[in-house]
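Structures follow.
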Structure P
Amino acid sequence: MPALAQRAKPAFRGAAFTGLANLTTAQGSFLYAADFAGGRINAFDPRDGGFRGTLRDEQGRAIVNDRLWALRFGNGVFGGPTDLVFSAGIQNETHGLLGTIQAVGD
């Protein structure tokens, strides 16, 4: 079983990770996982699967989007290379949402 699955299993019971996106920056490497069931985007260390945290807004609240489908980083046409692009099936999957999450400075 991959390290991420081994570490995530007890901590995220009921999570359904539907999208993964990897990013390496000066701060390190992060694997972002979209949780379809919980609507949150969680960050892990891609080397050992260690949980790094949940993406949060500027007020420190977890960013939640109902029924997350996929993640990827921008391609320069839609979002920049460090903008996290997501898609979700909002309103019980009767509508689709496509958006970007941009990091803010510390």
Structure Q
Amino acid sequence: MALTDDTVLSLGMDLSIGQAAALRETLVDAVHAAPGDLQLDLSAVHDFDSSGVQLLLSARRSLAERGHALQIVAASATVCEALQLFGLAALLDNPAVPAGAL
């Protein structure tokens, strides 16, 4: 997987335990291929649970170890609500995204 600086990775509709293993591999590949920060589009996600949260936190940690960041450039209401519930609303803070875009 080759990513460019302007690549936005979409993870589909299901970011839950049922898809965790496959999505983990996708995210690991993306973290290693990203030339800088990794941008995620989570606007299509309808199923999101603690496994999805773990995937995002793991990707964020791996990127931070490389001096880069995880940027959520779009998120569905489901993702926003879950991240707020888990006390992780800061993951949605992205100065590059216009207000109301999430």
Structure R
Amino acid sequence: MKPIVQVSLDLTDIKEAMEMAHTAMRAGVDWLEAGTPFILAEGLHGVIGKGLNDYDAIFKTLKDVGFDSWISIEDGVDGMEQMHESADFLREKIKKYWPNYQPR
């Protein structure tokens, strides 16, 4: 079984985190994680896509560096309805940036 390499972006600055993400993807990392320090620094916003993050810029960057792997969300702090809304939001972004993606 091939090992899976994950990088957790435990940085508190968005610019540094994006630079690290670019470097990690060019190095062949399988998974990127927005670590807790990063999440806390950027703030907790409830539903993904309704906060301060520019998800189109994030997904465009992931697509541009060849990311084609696993995406995880940490959500649902205020209930499963938020988790559902966030999952729907991410599904729409995946359709937009990886239109040929087929769930495994």
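Quick notes
- With mean count of other Cβ atoms within 10 Å over residues 54-61 derived as 17.4, matching label from P, Q, R: Q
- Given -12000 for helix-only ellipticity at 222 nm (-39500 (n - 2.57) for each DSSP H run of 4 or more, over all residues; to 500), calculated: source structure among P, Q, R: Q
None of the figures in this text is laboratory data; all of them are computed from the coordinates on show. This is a predicted model, so every value here is computed, not measured. Cβ atoms are built from the backbone, for glycine too; each structure is taken alone.
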